[in-house]
Structure 1
Amino acid sequence: MKHSMQKGFTLIELMIVVAIIGILAAVALPAYSDYTARSQATVAMAEITPGKVQAEEQIAS
């Protein structure tokens with residue numbers, strides 16, 4: 001008696017994988033948005049610092 005085994009994924013397996021990917025994306029997206037906002041704030045502070053130092057030097061003298 002030969003059993004012909006079909007290779008592939010069932011619809012349920014594919015739906016589970018899609019659900020897992022969706023959950024991971026839902027968790028990762030807010031973290032990524034927070035990361036980009038912090039990165040932009042860091043860049044802005046780095047650009048402002050030389051002007052701040054110069055202003056402090058002018059006030060001190």
Structure 2
Amino acid sequence: MANKNICPICGVDRLTDFFAVKDIPVHVCILFDTQEDARRAPKGDIVLTYCHGCGFIFNR
């Protein structure tokens with residue numbers, strides 16, 4: 001598993017998280033049969049991170 005504390009592009013460890021959303025649906029543009037099915041859909045977190053070494057933005 002990749003180290004989430006270094007940039008996957010340049011390897012620098014000077015990173016800043018600048019946007020985060022928890023429990024966001026993993027799938028988009030899917031119409032579920034029921035509201036309950038939609039609520040049970042897989043969820044994940046988004047943490048957008050900026051690398052001060054190369055400017056790359058990625059989801060931790």
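Read the figures in this text as sums done on the coordinates, not as results from a lab. Quantities reported herein were computed from a predicted structural model and do not represent experimental measurements.
Please state which of the structures 1, 2 yields -1500 when helix-only ellipticity at 222 nm (-39500 (n - 2.57) for each DSSP H run of 4 or more, over all residues; to 500) is computed from it.
Numbers: 1: -30500; 2: -1500.
Going label by label, the one that fits is 2.
Have a look at 1, 2 and say which one yields 77 for percent of Cα pairs over 14 Å apart, as calculated. Of the options listed, only 1 reproduces it.
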